[in-house]
Structure 1
Amino acid sequence: MTHLQNIPHILQHGITHISSPNRNPAYVSIGDSSLISVRDTFLLPNDRMLGSYIPFYFDARMPMLYVIQKGFNGVLATSAKDIVYCVSSVEAIEQQGLDYVFSDGHAIDVFTNFYTPADRLNIENLIDRKAIQRKYWNDENDLDLKRRKEAEFLVSGDIPTDAVLGFVVYNAVAEQEIQQMQGFQNKKLIIKPEYYF
């Protein structure tokens with residue numbers, strides 16, 4: 001997920017990391033800055049920092065989106081119209097020769113396990129697809145549901161435009177804005193208000 005204002009840069013340079021020479025100097029952040037700071041110093045089992053990866057979720061309507069839209073935890077509320085899902089796939093990332101890891105839950109949770117490309121063929125057995133696709137995550141009979149719902153796919157380095165397969169937006173206003181951006185013509189664009197809160 002990213003701010004609509006970041007899409008022109010993504011269309012030109014792909015999804016770039018903050019340390020990249022191609023980073024977006026006008027990047028608009030919508031995340032939880034305190035959580036981003038923790039991720040920057042969180043060591044993964046492969047001895048790399050979590051913050052050195054570009055994170056993706058496996059589906060829509062994640063708890064972080066709720067925080068971003070509603071403005072909790074010190075995060076400024078962002079209108080659904082201004083939040084864009086950037087869509088890729090494991091295959092697209094592999095075709096670019098990019099390294100990645102994935103988790104079976106929220107990346108900084110002590111109960112979360114991490115996996116490498118060697119585990120890729122078993123990905124559907126390692127992540128909890130039912131939890132990920134749940135509309136909500138509060139369940140008194142399953143206190144681990146929220147953690148599993150927030151499983152992550154983490155990509156090392158910049159993600160080229162060819163690996164950005166398309167975008168999901170909230171409404172036709174956002175759709176029209178993106179359609180008019182330079183470099184958009186080869187991307188898929190879908191309106192899915194049900195992917196938002």
Structure 2
Amino acid sequence: MPKTGLSSGEMKEKALQITEEKIRRYGFEKFRLTDIAKELKVSHAALYNHFPDKAALLDAISERWLTRIDTALAHIAAKPGSPRQLILEWFLAYHECKKEKVLKDPELFKSFNMAAELHKPFIIQHLQNLHAQLNALVQKALDAGEIANQSPETASRLLLEATVSFHHPRMVLDHKDEDRQPLLKNLVAVLLDGLK
């Protein structure tokens with residue numbers, strides 16, 4: 001165990017927490033790894049063992065947030081009930097996760113948005129997770145006769161593409177001050193009716 005008394009995993013988690021606080025206070029462009037190491041009471045080299053540069057630390061924060069979204073949406077996808085209602089609940093939750101981050105953590109959202117534009121591996125993994133969850137929900141809808149016979153992948157892609165303005169980082173930011181839930185509900189209903 002290092003001099004801090006923290007295990008490697010605990011030090012990494014503490015570094016993420018400190019970084020989030022500094023970004024909220026000063027913006028993501030103004031924090032430095034040396035400041036994080038100083039607050040952790042470790043050498044720069046010790047911190048570099050976990051995060052080789054500032055970008056890696058920012059990526060770890062965004063990845064952790066996306067993992068939380070994936071987990072929340074996976075919970076919805078696994079619930080019993082009407083697949084149609086679960087698909088709607090899934091999209092509403094996804095939209096709210098993004099909107100909440102824009103409103104409550106705008107600086108952290110900027111960092112995430114940059115990672116999304118660069119198609120970083122953890123972003124690609126997140127998108128694959130979303131597709132898998134939605135495919136499973138669409139398959140349930142097919143099995144229940146709520147959607148006409150077609151591939152779950154095709155229907156999922158249609159649903160995601162048609163609702164992109166409710167979950168794409170840039171578009172969520174553009175509409176952050178609007179209550180778009182009623183529009184999203186109507187859109188998903190129209191799409192699901194069209195898939196019958």
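To which of 1, 2 does the computed value 18.4 (Kirkwood radius over Cα pairs in Å) belong? Computing Kirkwood radius over Cα pairs in Å on every structure in 1, 2 gives 18.4 only for 2.
Work out which structure the value 20 belongs to, where relative contact order in percent (Cα under 8 Å, 6 or more apart) was derived from one of 1, 2. Computed on structure 2.
When helix-only ellipticity at 222 nm (-39500 (n - 2.57) for each DSSP H run of 4 or more, over all residues; to 500) is computed across structures 1, 2, the figure -6000 traces back to 1. Which structure, out of 1, 2, was FRET efficiency 1/(1 + (r/R0)^6) of positions 81 and 121 (r between Cβ atoms, R0 = 35 Å, to 0.05) calculated from, if the result is 0.35? Going label by label, the one that fits is 1.
Where a number appears in this text, it was derived from the coordinates with a stated rule and is not lab data. Please read all numbers here as calculations on a predicted model, not as lab measurements. Cβ atoms are built from the backbone, for glycine too; each structure is taken alone.
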